[in-house]
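Okay, got some structures for you below.
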Structure 1
């Protein structure tokens, strides 16, 4: 017999509710009810696993473009209760796995898009990706849930430990196996004034705040739900009251070019000239104010930089006296690079930046040279054999006195806050070039834009992004979109360069303060646990 969702939920929140048809239960040392079925193993059953998966999807509704944090927060509250009421640490681990699986299945649904660019070659992988990626990332949540149940004694402690370990798990995603901090729990606030707290604590701090807001009522009951509301309102009022810095009287003008080259046609030899001509036409279109810099998206030039003097001269002419920052592939020796090249008005290359944080399996394959030699496998995005090689690391480009210094980011380098903090010096603004055509049109481009906005808030720096198919945008130092080109449109945008703010607390100290706070919470819970045993 399948129980209704309400009856299932009551059985989770009130496990000791009497039911004459219910199997006899044993009781653990802490008084929690454990059925004979649960005693046979850690597996909680498909009903609870399905409930966890569904709750994960509800929490994912807070991610862009849905931005339904009003659904995500209650969903997270219910998820914490579910984990705390698990009959064993093993069961909590399974529930954490399915909770994460549901969360990442919805929030990362765009992951199928790269496999559809060349479906005849890659479509067979889609079922594996839809299963392996969500549940692979769900392992972070599984470990967090298992550890929280193992250490915590009683409902209150298990909820608070779950919030602590889930925060650490989300932050660890940004580092383990080269990192993938996409769709962190704290990202649900990016389109709200609450996101301004990232200037102090970053995405990890927003994640901790999110879990705190859900954990207070989950641990202590509805009597503390008011505290969550007060905290939420306080951050909202603070963020809403902040104003963006005023523009100078004569700001530099940057032209962002969005060619809207479809990914499945981008490298077609017959279309290459069409897309290149579109880029030059959009760059040279007359406007009331002449731009100081023209920006082309990631790998927008369908030719190699090497030994292509005529092409570089055509780019210089399109700039009409302005520098042109172009996304282009280049080869050095037997290595290929995903690069940003700055073309001067005389056709010379003044500066180069090579992408250093590459996408695993997208831009390179581990042991890629061997895989290419033996099986012909190459990364999705690369047109250069087995894949791209990584550049030396973060850099700062100098565009002169009027434009100042820019921190370049290529594509998903913008999702790693630690990479921005690793720059050799503080820039005046951030320049992102990207090819979001890989991400489809439904969710991926919106989530990528949202994370770029968060980087601007964390650093207190404006961010300008040129995207192949969109969304190209000018983002001020508060993370607000000042101007943009819609998704799927070929166009250009001339915009004044927004001013920067002084270095933020997060730019100076990174995640250290939030890690200290989490350590303090962990010590307090351990002390309380020892006192409870005494």
Structure 2
């Protein structure tokens, strides 16, 4: 074991953080650990009715320390002394207000209970108004600063969230020096950063969410942001115009964190990136194959050689950035704001009477009620999936629109809402669930169609993440709707494994991340092929889905302008 090299990948998800120790020679997972955010689990700092979703930085720090130390304990002392690097991925855009030292305001005593001082989670849509203003102001400049983010700025992204927080909270506004993505802040923390002006920002977060592009010389000019709102004055100038790919070093592990984790200061810390981008690498993405990370939402990643897509700008996606996924290639991102979240919402609707009425009945004691709820919570989706798979497909059956958390792509509009159509007295939980799953597959097809229509051919599909691994019903429907095979990656932790691959590259174990992918990749263990008998039926229903979505979008637009 003395000649082996090990790396750590840290994956910050919506509900938890997971760390893995990986053998850099083979990709073998040596140890893994998960930490669920305690304050997030309680719903702290969140208000679903306002689409406000915030997370406390203390949860992130506790999870970082717990999972890495737990992994090292499981792996043993021989492994710990041979850890060469750590890389991190996070959700995004998930930024936070920091002071000059780079400390998130939520860690300061005076802001410990203030939601606006917390990380603003990716699915927080409180900045819808601000996003609309960014889209409006962009039309008034000779340079189109939205051209590399699909032409539409989203409330899920960096600047709309900053402007909303600055407008809403005078105390935070007075204390805020800069605005930092989680994927940039965690490496800054691990390297012992003390001056946020010196933070190394990744091209992934900067290019896809913050309007950075090399053709602009960095970010849009100061006059763009001041025209939007004078409150933004100075913020762009405090963000370095230099960015880094995830194969670069952020620095070395600081003495403080080396002591906390039981590692040494020779450990390299890589530049951070968003989870789906590193997940695509962990899932062994190939040029023109859409890598679909399917969890609470979806992130659809595609890479293409720069020379082959030169001059192509795909409208309505979440950006295209040189080096954001694989250095040297153009990385393109799309996705759906609700995927697994849509199924979870439906499950919670069905569980409402159990959670709210069973305890009141007096027929069962509290402990039994809790056990019943836990049991049903784990059984509802699998059973609905089993029964839905048995239903015949009817051209005019129930139809759903999956925009329960707005629409990410194509053409971001977080003000949109979901819908069910064609319900009658025969509709039940199974038929409604089936139509909701179908809608998420139709939404995924809209993304593929957009790439194809605008000159970036999608040659195949790669499925990653929890839904891809756990739901054959959904994956088979995805293949049928897309009329395209979908390969499922063997690893259940592609984001963390991708982070480990980048850690190995940043440490110099591999010259480029493609070499790390080849050596450390775990391959595929399933493939779903389209059923030729069902493809034409889904095609007809897909057309109806398109008409229904258009009608709902028009209806909502009329309500907004009324």
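Out of 1, 2, choose the structure whose coordinates give Cα extents along the principal axes in Å equal to 65, 59, 58 when calculated. So the calculation was done on 2. Calculating mean count of other Cβ atoms within 10 Å over residues 128-135 for structures 1, 2 picks out 2 as the one with the greatest value. With relative contact order in percent (Cα under 8 Å, 6 or more apart) coming out at 16, pick the structure among 1, 2 it was computed from. Corresponding structure: 2.
Can you rank 1, 2 by mean count of other Cβ atoms within 10 Å over residues 96-103 and just name the one with the largest value? Greatest value across 1, 2: structure 1.
Largest in volume of the Cα convex hull per residue in Å³, for residues 208-279 alone among the labelled structures 1, 2 is structure 1.
Quick note: the coordinates plus some simple rules give every number you see, no bench work behind them. All values reported here derive from a predicted model rather than from experimental measurement. Cβ atoms are built from the backbone, for glycine too; each structure is taken alone.
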